[in-house]
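Multiple structures follow.
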Structure 1
Amino acid sequence: MAVQITKRIPMKPRRKADLQRLVFHDVESQVIASMKSMFDIDMLRGVSDDLPFLKKMMHRRHVFEHNAGVADARYIRERGDTDAREGVLIRETQANAHRLINGLTRMAENFEADFHEIFQPTEWPINHHREAQERSRRR
């Protein structure tokens, strides 16, 4: 949807380039603040109590993605995770996975709702898709 914003809202090339480079891996990043200040898209609405947890999980996401789940000095230094040891595999609980998914889902729903306040959905493609799904269910 961030790409859609750059396509649909007139803006100078520099701002467009800045928005196209944004990444959403850090819930306290300038990206989230920029979406709020520039477009009134509040991804963090209703998740403030979970911000420390979501921030921790985004740090862990980096470790899982780039280090196969093995804690490195950067993770320990930036996260301040006193339970983690450099070179040791980080284990995640099912409860944490569910809590993370719930938080990310809320953020995505907030983004979508605010985005659609700016750009109303076009009904015919939505209806066409529903009809196609219904036809394939009947087969």
Structure 2
Amino acid sequence: MPTMGRLIGAVLFGALAWYTTTLIIPLFPEGTNLGLFQEVNAVFGLIAGWTIAGPRAGTGYVASLSYGLTTLVGMVVMAVFFNSFVVMIERSLRKRYDGPGEAVTDVFELFIEHGMMLLTPEILGTLLVGGLIGGVLTEAVGRRFS
């Protein structure tokens, strides 16, 4: 059921994903075609905010810190896995793999490789602070409008 907590959670975590993606883009090699990278990541932020943070709004401000971080982790895992899967599909269409087992293994190697790109102080700080603030603001709006 749509609530203000769900809406605000979706908007805040979608915006966090969008902004964090702008910080990640310069880390890719020059000339890399990223396509709809920002948009796809923002959608995962929207989904995580709607399904993880939104339903928990109204449970208290201490809990909001916890579900803000939980939403953050869910958003990052979904986005990194999906982007790794897309890269694997592109590589498989270029016939870079000898079989499906190698392709599946490469998804997890790409997941680790792409996840390592997030391990800069600027990106980690943005994600951590954004997740905490997103949780608290979702809680505040959820309490106010429910």
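For structures 1, 2, which has the highest computed value of relative contact order in percent (Cα under 8 Å, 6 or more apart)? Don't jump to the answer; show the numbers that get you there.
On the way: 1: 22; 2: 40.
Result for relative contact order in percent (Cα under 8 Å, 6 or more apart) over 1, 2: largest is 2.
Who wins on FRET efficiency 1/(1 + (r/R0)^6) of positions 77 and 125 (r between Cβ atoms, R0 = 30 Å, to 0.05) among 1, 2, i.e. which is largest?
With respect to FRET efficiency 1/(1 + (r/R0)^6) of positions 77 and 125 (r between Cβ atoms, R0 = 30 Å, to 0.05), the highest-scoring structure among 1, 2 is 2.
Thinking of 1, 2, which structure, once mean count of other Cβ atoms within 10 Å over residues 53-60 is computed, gives back 18.1?
Of the options listed, only 1 reproduces it.
State the single structure among 1, 2 that was used to calculate mean count of other Cβ atoms within 10 Å over residues 13-20, giving 22.4.
Traced to structure 2.
Rank structures 1, 2 by mean count of other Cβ atoms within 10 Å over residues 5-12 and report only the one at the top, that is, the highest.
Ranking 1, 2 on mean count of other Cβ atoms within 10 Å over residues 5-12, first place is 2.
Can you say which of 1, 2 returns 1.15 when Cα Rg over 2.2 N^0.38 Å is computed?
2
Can you say which of 1, 2 returns -20500 when helix-only ellipticity at 222 nm (-39500 (n - 2.57) for each DSSP H run of 4 or more, over all residues; to 500) is computed?
1
Rule-based calculations on the coordinates, nothing more; no lab input. Computed from a prediction, not measured in an experiment: that's the story for all the values here. Cβ atoms are built from the backbone, for glycine too; each structure is taken alone.
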